[in-house]
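Alright, structures below, take your time with them.
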Structure I
């Protein structure tokens, strides 16, 4: 599967969570139960999701502090989740180079976000990187 797909699963899980299904443990179990996923990738998705959810106030503070001429509540849900996942990686996953986290987030934005998501995500995360 690889970490890119693990990040896509984390995005899917957090999307369901943000859409109102607040039983994060059940969502994790439902999404990650497929046998086709390797255990290390399941663990990565699980850790990324739980650490993001448990650290939302701090993660959102980093994102909000770098937004210029943009309000946090105006960010699309997909872009917001991608920003949160990447910021979480930058803060708490010291084994992952920051540039990798940013590049992976940009790719997620291009695949799942709007037309300008990749550039928007890049700009925000570059600014977050400087604050960290």
Structure II
């Protein structure tokens, strides 16, 4: 299960909405304990594809984010991106690029009036949907 703070959920959603109609993207830092993932910090990165249907994170920003994570004693636990024009399900490209087992992939769909967040976890060669909790703290 993934645990996400309410303030981080709101910041992620706001960032995704601000980047419309392009896909937004970024990294998640935190810790994994007993099969659960706790997100402690969120890094908002530039989508250099500038596309509505795909994303690539700016490499220098990625490097700086990972360096900052290490400085805070955290680990890279996942990433997020938005689907402005489609459902919160991994696209063929998302599945092809998912290579890290135990890594969480968050997808925000902005297709409908109410946004939808889904979390996926790569196990073996399959991405399966994972439960998540948005906590007050």
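Which of I, II yields 20, 17, 16 for semi-axes √(5λ) of the Cα gyration tensor in Å, as computed? Source structure for this number: II.
Taking FRET efficiency 1/(1 + (r/R0)^6) of positions 39 and 79 (r between Cβ atoms, R0 = 25 Å, to 0.05) as the criterion, the top-ranked structure out of I, II is II, with the highest value.
Here semi-axes √(5λ) of the Cα gyration tensor in Å, for residues 47-118 alone was derived from just one of the structures I, II, and that gives 24, 14, 13; the source is II.
One of I, II was used to compute helix-only ellipticity at 222 nm (-39500 (n - 2.57) for each DSSP H run of 4 or more, over all residues; to 500), and the answer was -24000. Which one was it? Value -24000 for helix-only ellipticity at 222 nm (-39500 (n - 2.57) for each DSSP H run of 4 or more, over all residues; to 500) corresponds to I out of I, II.
Here, each number is a calculation from the coordinates, and none is a lab measurement. Quick caveat, the model's predicted, so the values are computed rather than measured. Cβ atoms are built from the backbone, for glycine too; each structure is taken alone.
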